[in-house]
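Next up, some structures in structure tokens.
Every read-out reported here was derived from the displayed coordinates using simple, explicitly stated rules and does not represent laboratory data. Everything numeric here is computed off the predicted structure, so don't read it as measured data. Cβ atoms are built from the backbone, for glycine too; each structure is taken alone.
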Structure I
Amino acid sequence: MEGKISYGSSKEGWHDFIPYLKELIAQNNFKQVCDVGGGANPMLDKDYIESKSLEYTLLDISEEELNKAPDSYHKILADVASPDFKAEAKFDLIFSKMLAEHIYDAKQFHKNILNSLAPNGIAVHFFPTLFTFPFVVNYLIPERLANKLLNVFLPRDRYQYAKFPAYYHWCYGPSRKQLKRFTSLGYEIVEYRGYFGHSYYNRLKPLKKIHALKTRFLVKHPKPFFTSYAYAVLKKT
């Protein structure tokens, strides 16, 4: 089943993701929550988790990344894209942010997430999409060069926000083909929201202005092929 298809700007997407998760938790009274790939940077803080009495799990493939998160979080070291993956519990809500592009076997990943959800549970994934130019470049060039370019265009704390190889499998805007990928696994699509624009040109002022004009145009005249980011809200029925 296909749900609501919508579009917006990437600034809106980055700003609204955590409030959207909190809205889902409040509206559905979710208690069992899993942050996949949260590793060093859990999406929800301990004060919020305790205020909602959540059973909050951090799940990551990297022990090094999990060790960066506070010890107060419940942590699981596992490969969620492995055919052998088995969840410890059935979760009401599973979410990921900027993880899906790093998953090589996207189909297995989304199957495992589906199997880890409780009945009527929801999965929410926020990810960059092809075929936005910076992500196409990141996909095509060697990882060493990609790291150098990231340091130039979008520098960040590499200890807390490490960079990992990206494959962009199943990372597209809400095209009919993309929606069918999820429904064929058995998901109901609650919402699929595509976002236009990115911040990789912020240091190139003339290009930044042109890109801003392009982004405003695409928000008004959206095409799924030109999205930069998206989030998929998927329900297990």
Structure II
Amino acid sequence: MKAMLLAAGRGERLRPITDRLPKALVSVGGKPLIAWHLERLSRAGCREAVINVSHLGEQIVDSIGDGRRFGLQVAYSREATPLETAGGIAQALPLLGDSPFLLVNADIYCEAAFAPLLGHDLGAMLAHLLLVPNPQHRLQGDFSLVGGRVGKANGARYTYAGVAVMSPRLVASVTRGSKAPLAPLLYSAAEEQRITGELFHGLWQDVGTVQRLAELETQLAMRP
């Protein structure tokens, strides 16, 4: 299974760092965020990855290159302006092909095991989401999880971790080159009971602000 890393966003809440550096290259624990993902993907058996780039994107291309040093073959999907998540996926489909792929937001840190996700069989489902307990900045959560099915029911809700196995069919309605968010497509598919999911309780952090970046740096520094 191929992987796609979403790395095209501007990272407005991480300014001024992202005025000069794409957020995927922001360093934590001694290496860029995207490098953590690429290393874990390679160890999990992934061999091909697609990275979408836009804001300061050539810095990512220069840093990662063809991916050989990570044991990967990396291709790039370039966006003149960021196309948002679903738009970025639709733009990259010629590189991803027709089969399901593992989607990873490059601006998160996540220690979930990628190997089981890379081997996940979607069947007739449109996506399989990794969910996490709600962090302080998103206490309302995104989805319910009942019997392995993701929905929008009342009761216990969890936050989408930015990691998913996804079918290209999920973005079939998105025109290539157009901007489109992913959330409405996920909500619609969840209402149709076409998304499964699992809950991850390990170390995960949405590195969306300078404060959360500092919190993650502290967590990693405390480890032996």
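A value of -7500 for helix-only ellipticity at 222 nm (-39500 (n - 2.57) for each DSSP H run of 4 or more, over all residues; to 500), calculated from one of I, II, originates in structure II. Taking FRET efficiency 1/(1 + (r/R0)^6) of positions 23 and 71 (r between Cβ atoms, R0 = 25 Å, to 0.05) as the measure, the highest value among I, II is held by II. Here Kirkwood radius over Cα pairs in Å is compared for structures I, II. The highest value is that of I.
Calculating FRET efficiency 1/(1 + (r/R0)^6) of positions 15 and 47 (r between Cβ atoms, R0 = 25 Å, to 0.05) for structures I, II picks out I as the one with the greatest value. Quick check on the output: 19, 15, 8 is semi-axes √(5λ) of the Cα gyration tensor in Å, for residues 31-94 alone, derived from one of I, II. Which one produced it? The read-out was computed on structure I. Quick check on the output: 0.55 is FRET efficiency 1/(1 + (r/R0)^6) of positions 87 and 111 (r between Cβ atoms, R0 = 30 Å, to 0.05), derived from one of I, II. Which one produced it? It was calculated from structure II.
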